Structure 1
Amino acid sequence: MAERTELVEHGQLFIGGEFTDPLGTEVIEVISPHTEQVIGRVPHASEGDVDRAVAAARRAFDEGPWPRMGLDERIAVITRIKDAFAVRHEEFARLISAQNGTPYSSSVMVQALAAMMVWDSAITVARDFPYEERRDGVLGPLLVRREPVGVVAAVVPWNVPQFTAAAKLAPALLAGCTAVLKVSPETPLDAYVLAEIAEEAGLPPGVLSILPADREVSEYLVGHRDVDKVSFTGSVAAGRRVMEVASRNLTRVTLELGGKSAAIILPDADLEAAVAGIVPFAWMINGQACVAQTRILAPNSRYDEMAEAFAAAAGALRVGDPMDPTTELGPLVARRQQQRSLDYIRLGQEEGAKILTGGNRPAAQERGWYVEPTLFGSVDNSMRIAREEIFGPVICLIPYEDEDEAVRIADDSPYGLSGSVWTADTERGIDVARRVRTGTYSVNTFSLDMLGPFGGYKNSGLGREFGPEGYGEFFEHKMIHLPAGYREA
């Protein structure tokens, strides 16, 4: 695939369901992490633009048809959005890879088709959700209703922009909410494709706005008095700030934050299968994934063997232009992310860890924000490289003595988002999965199923996305007391 060189420019914002001129003149320049050249320009939304978008969403929720439609009518619109993703998935993949460096070879699935699956799974959940139920109360019969929460502020990051947008918009819109999507300044270009799809799908006026902007405007949005619910994906520090700002209005929040997930390899595991299963999800999206298996726990009895196998696999990853279909690891999204990874590599060496492979900028890449796939051995779980989320291609191989110690190490983290266990005994793996305190877990695989709840323990977040649990985050609960002896006609 040829390197993307054309400049993509947009002069308007998508507010209230239509493209309109911004109030300000500030512009976001999108920089290619491969060439370090400008590949796009879009307007930078202002606080005034936020006011316009929230006002449109408020009117659409309070007075418009969307919350008052039948579920089947809303599903018909969302199905058109989902179907459009299928048609334009390669376009999404190319745009996102050009902006954040995800190798196109994985971007088609991870960035595009996975987002389509989120929209599709949300439809499945919505069809079977209990919107209203009868209960026998202590004092008489009850009617319990779930009603849409209102105006949703959805704030998404740059690493999986369409996947995280779908995780928020699909359930919110199906529930009957209206939404303002705030996208990252690193990856605003694909958001315009989503806006075109939403417009063509027939969303009523005001139901959806999409605003590219920085953190200051994000803070203004989540603190807006007319926002009823904030759904945020990002760093722990940013999540704390979102929660603080939203709390001023007692706005409900869902936070999907960071991770430092552990892949436990038990002594009886098939090493070839474990390496093949873990490596793609340790270095996924160039190490820029909250669910990445960034701590690999290996038994002392097989540590040297496993260190050699993982170092060989990591060292063999093909690094280069993300648009080249043979590339397996591309550049990091920004120079700051490259420097962050290099700083942690230096810190890991100072802490006494040993580089088994990588550790530098790739010699073959004269430009671009690249870091070699790096594996540290001889890592103690107390080291900063084992405790802090690096968000780059830097992985720790940590030894353990027995299963109890492996579980203790996995749990000895401020995070609890994901994890996996690898063993010849699936039942034993399930027992380990039950013990580790983390929101999602896999046995002899790595998966993120959109029909189940996704979210984290501890600093990895609040609330859940996906499945009926995630769908339920976009509803208020209402209890209606009925007179004693009432029976439905």
Structure 2
Amino acid sequence: MTELVEHGHLFIGGEWTEPLGTDTIRVVSPHTEQVIGSVPHASRADVDRAVAVARKAFDEGPWPRLSLDERIAVVTRIKDAIAVRHEELARSISSQNGSPYSWSVLAQALGAMMVYDSAIKVAAAYPYEERRQGALGPILVRREPVGVVAAVIPWNVPQFVAAAKLAPALLAGCPVILKPSPEAPLDSYILAGIAREAGLPEGVLSVLPADREVSEYLVGHPGVDKVSFTGSVAAGRRVMEVASRNLTRVTLELGGKSAAVILPDADPAATVAGIVPAAWMNNGQACVAQTRILAPRSRYEEYADAFAAAAGALVVGDPLDPATQLGPLVAQRQQQRSLDYIRIGQEEGAKVLTGGGRPAGLERGWYVEPTLFGDVDNSMRIAREEIFGPVVCLIPYGDEEEAVRVANDSEFGLSGSVWTADVEHGVDFARRVRTGTFNVNTFSLDMLGPFGGYKNSGLGREFGPEGLGEYLEHKMIHLPAGA
């Protein structure tokens, strides 16, 4: 039985502080449907406090004025502590959101550590100042910290996404107010303790679990200079609307409906082995999941049988069991959403090849079977809308031109992949697909390169020099002739 974890304080500016409100957030296990923890619900007054201390830390405090090496030393201590405590973080996350423990260890916790490590490497090599010869004389171009950052993170990969925002923001010299999701706030308390022990100065980090209303207040706060948000398209639009009132800069990492395209010359065994974990990763609760599989008509039945068998063999169960490959969805509403889409897909004429309901023997918990639809047309809702659950579409195509058209026929453009015996041909195919990231015969996310989306998948980039640049302003200083 999971131990009840209760927190009575908020982390504001580096100190454990009594909340100004009285509301609490109850955290419910998606496996047992029982309460496993509680944290204070941050109020608007708590947001005002956090913004005030962050503002002071930026305007007057040492953090933006430390040398880069000094900031790197603190962030390195955060990274090292996450490595030491990665199993604790993984257990906390799996207990809250249902991620399989093995996936939480690798992607949620150790993945976050890799984000910090990559950001440190990028920051150490970044050109913060450069001299150029301008049209009228010499100029100095500087990159300076953007200011106070509001980082709003989702429940599906909380530590990984927190790292994607915290690491570059802190290294750039920005104080951060981290807003975890109400479904998954417990691991953020572990992170807050790590940051405090690492020696972040006063005001540089606050952690405020809250619902949508308080999040909106934070995003629209005039003391915030930059908002970095990860979540749904609808929420992203609202974030942009609210932030625009103050002309606050925004980075939005939103949804996806990514296509894994199998070319006729691909090796079936390697292709299925590569796509299955990318399609059903994190119980299907991943924006980059390869949820549209495009197979050539000439080999469609072969792939339909192979994917159905592989998906049907996934081990479903307790997320804390190391053998589990697919756990429960984070909340009952997410379970019902997947079941509703399964019904919609059948009504639209698609065929359930495997799954299609609740797993046998798991009447308690918010479980949905790994489900594969065949005979899917790309115009169907199940092929166009982000389900965010373990529901995947297998779509037949004729020639390669049709495959490109179908891959691009989406309001999203976040990720994708192509599977082929000819890597160079795969790269050429990748150049024709309008997504922010793409894979050839693999599925990965390299934190030294830019990550983000085209179209409704978002604005801006995370990771790499491009991600660090999102937390920097550009200043031009004109110099006298001969300087």
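Details
- When distance in nm of label points 7 Å out along Cα→Cβ at positions 165 and 181 is computed across structures 1, 2, the figure 1.2 traces back to 2.
- Comparison of 1, 2 by distance in nm of label points 7 Å out along Cα→Cβ at positions 77 and 437 - largest value held by: 1
- When FRET efficiency 1/(1 + (r/R0)^6) of positions 245 and 333 (r between Cβ atoms, R0 = 25 Å, to 0.05) is worked out for each of 1, 2, structure 1 gives the greatest result.
- Structures 1, 2, by Kirkwood radius over Cα pairs in Å, for residues 53-108 alone: label with the highest value: 1
- Identity of the structure behind 4.2 (criterion: distance in nm of label points 7 Å out along Cα→Cβ at positions 45 and 365, calculated), options 1, 2: 2
Coordinate-derived values only; no laboratory data. Please read these numbers as outputs of a predicted model, since none were measured by experiment. Cβ atoms are built from the backbone, for glycine too; each structure is taken alone.
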